[in-house]
Structures are given as structure tokens and as C-alpha cells.
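Laboratory data are not the source of any read-out in this text; all were calculated from the coordinates shown. Predicted model only: the values in this text are computed from it and were never measured. Cβ atoms are built from the backbone, for glycine too; each structure is taken alone.
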Structure 1
Amino acid sequence: MSGESELRLQEALTGLHAVAPDTIGDRFHFSLESAEGNTYSFRCAVGPWMANAAGTLHGGMAAAVVDQAMGFVVYAIQPGRGFSPTVEMHLSFHRLLRAEGELLVKVEVLTAGKTLMHLRAEVFTAEAPGKLCVSATAVYAFVPAR
């Protein structure tokens, strides 16, 4: 990770509350655990407000966690000022997640071009960091600022 990208990523993480308070991304309380090469590891909080009727983490909330983590990385590596909406995302659910505690999200940049960025993510619980719960791939498009 370049120094500029790392600075942008930290800016996105710390600045989210100021620019978008009480939004879904803000409520996850993401923190960067590590950044090595093209791989970024995050920690985030989940809570009862994210549960489905069965009391486990709602699948849409798991998707939001993944999209938010990948979005932070995309913001850090995008080739200029602008925004990068999600174009496509595929998720696979491997294990149930409880709607409490912390999740570990590992994001890997597969390719980053001038207009498209392809990423992969894996989600684990903090209690069992070796047991895969959710995996995902996604494509983001860079839209330059006008």
C-alpha cells in the first residue's frame, strides 16, 4: 500500500462519522487492523439491530459489512477524485454469524484499472478467526469528479 493510499484509507475510516453520522457504515465502527501489499484487514462491530427473525446476522447486513469494507479500500486506491459505486457483488454464506461482537474482514485487491476495480473479501468472527463465515467478490467502477 502506498503512503498516499494508506493516508486516504485512514481518512475515510476516521472521517466517516463526521461526514455521514449514524449511517450504516458509521454504525459498524470499522478499524484498520493491517495493510500489506494488496490485502487489508479490518475489524468491525455488529449488534442486535442487525439480526434477522432467527436472531442471527441478517444476510443483507453481512453484505453491507463486506461492501463497506471493500468501499474503504476502493476509496483509498481509486485513481483520482470521484466516487466508485458497486457494480456487482457475489456473496457466499459458509456459516451463521451471531448479531453480536466483532467481525474480521479481509479485503484483497485483485485488479485495479483506470475504470474498474475487482476485489475479494472474507469474513470471520473475532472468536474464530480461522473459520470462514462469508466470502465475496465485487466490482467497483471509478466515476471521476466533475
Structure 2
Amino acid sequence: MAELEATPMELYQLLTEVFVLLDDADRRVLRQHKLSITQFNALYHLDAEQGMSINDLTTRLICDKSNTTRIVERLKKEDLVIRQRDQTDRRYVSVRLTKAGEHLRQEAVTTHRASVNQRFNALSSDEQTTLNQLLARLRDGLRERLNSTT
């Protein structure tokens, strides 16, 4: 297969298109569980540490605190999470999964993982490794550039 040289703008457009396709597929898969992508990500991260502060969850979700609070409140209405204030420091609020939240998280993660695996079967294992390395390098360069301008 002939190698085609790509301009940065062509790469950007291709990455944007791939993101939109992946995002759309995620939305369709998670709709089965009545979850938005952000709600899924919140449930996913909460299980990792069995409880997390709103600030830590905000960092993991890469959004602002008010958005995280809104997401948590919606999950709370669905009885998927509980909020608890720390007994010694009342400013600290921890969010934990309920049993229903743990169950939904497990089901959604299983469905999502199968969908992701299926989508990435378009690439061989070696191609997936190469893509992972290139995207990690791009991400690290973007972070470094962003941090140097702030």
C-alpha cells in the first residue's frame, strides 16, 4: 500500500471524524443502559476507588465542578450513587456507587468494552499498538504545549 503524506490539517480532520464516529457509537451503546457518555464515565471512575470527592471526579471527567454536581445529582435521583459528607471535614463530599450503581456499571462496562473491541477490529494488533504509541505521543506533546502557555 502506497504511503500518502498527510498535512496537519488533514490529520486533524481525520481525527475529528474518527472521534465523532466513536462518540456516536458510544452514545448508541450506552443508550441501551439509559446512560449518557458522561454518566457512564462517572460510574466507571467511581468504581475504581469506591468513593471519590466531587473535586477528584471533576478532574477525571475533565469538566467543571457545576457540571459534575449536576451529573451526580442525576445519578443520585436514579439511586445509582450516594453523596456523603466527611464527619471530620464537612466541606469534603464523597460520592459512592450504590448496589444498583455497581450493577449498572458492570453491565454497561461489559457492553461498552465489547463494542470498543468490535470497532477496533478494523486494525490488526500491531496497528493498534502503533496507533496507541502515536496518539500517546501526540497527546503528550499537546499537554506539554498547553502547560507551557499557561
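Computed quantities for the displayed model
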item	result
Among 1, 2, which structure scores highest (criterion: FRET efficiency 1/(1 + (r/R0)^6) of positions 21 and 77 (r between Cβ atoms, R0 = 30 Å, to 0.05))	1
Label whose coordinates, when log10 I(q)/I(0) by the Debye sum over Cα atoms at q = 0.11, 0.19 Å⁻¹ is calculated, return -0.58, -1.23 (choices 1, 2)	2
Entry that produces 24.4 once mean count of other Cβ atoms within 10 Å over residues 69-76 is calculated, selected from 1, 2	1
Structure responsible for 3.0, with distance in nm of label points 7 Å out along Cα→Cβ at positions 45 and 133 calculated and labels 1, 2 on offer	2
Source structure (of 1, 2) for helix-only ellipticity at 222 nm (-39500 (n - 2.57) for each DSSP H run of 4 or more, over all residues; to 500), computed value -8500	1
When relative contact order in percent (Cα under 8 Å, 6 or more apart) is computed for each of 1, 2, the largest belongs to	1
Ranking 1, 2 by mean count of other Cβ atoms within 10 Å over residues 5-12, the structure that comes out highest	1
